[in-house]
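Down below are the structures I want you to see.
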Structure P
């Protein structure tokens, strides 16, 4: 089964979801909780995330789109990102790096 990455507010996370990226909750400059990538969320880990004031996590969700639809969606997202950055100076290395990150994220 194909999956895609999705950022979710912690309130929408459910037991059984798979973390795509590690979670580190930082409070007052100190790491108060960590979970590794590929961790399958349990009710206990969700309770801990809430208790430690986590806000968002990145999970794998089923992707039932066809390959053609994925390509169409990626093209539409790329066009939208190009519109947003149309007035940006992409010769600036920092802006170009930011553009690349946004384009990569929106193309998933």
Structure Q
């Protein structure tokens, strides 16, 4: 099991546009991306975030090769789509590769 966590930090003023983006673009992108084995998309609840809202996409891949392929191709595509929809700093993307040490999934 190979994981990729993608956090999207959305500035407060961009939230209405972001929610529209989620409904119209992001959901379709997730459905059409066939190399994702499983995923969880969440709004992050944290006392540490005072400005804006974070969302997290946890992606589960069958192997490291598929995860790497996704990171190189699909991440670039979604970043480009977000860059076209939002001005710089309205939505910031933080990809994090999670390398399993142990698990009980």
From P, Q, which structure was FRET efficiency 1/(1 + (r/R0)^6) of positions 31 and 87 (r between Cβ atoms, R0 = 35 Å, to 0.05) = 0.85 calculated on?
-> Q
Computing relative contact order in percent (Cα under 8 Å, 6 or more apart) gives 30 for which of P, Q?
-> P
Just checking, which of P, Q has the largest value of mean count of other Cβ atoms within 10 Å over residues 7-14?
-> Q
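Name the one structure among P, Q that P(r) over Cα pairs in 10 Å bins from 0, in percent of 13, 33, 28, 23, 3 was derived from.
Details: P: 13, 33, 28, 23, 3; Q: 13, 47, 31, 8, 0.
Structure of origin is P.
Taken together, the values in this text are just the output of simple stated rules run on the coordinates, not laboratory data. Since the model is a prediction, treat every value here as computed from it, not as a measurement. Cβ atoms are built from the backbone, for glycine too; each structure is taken alone.
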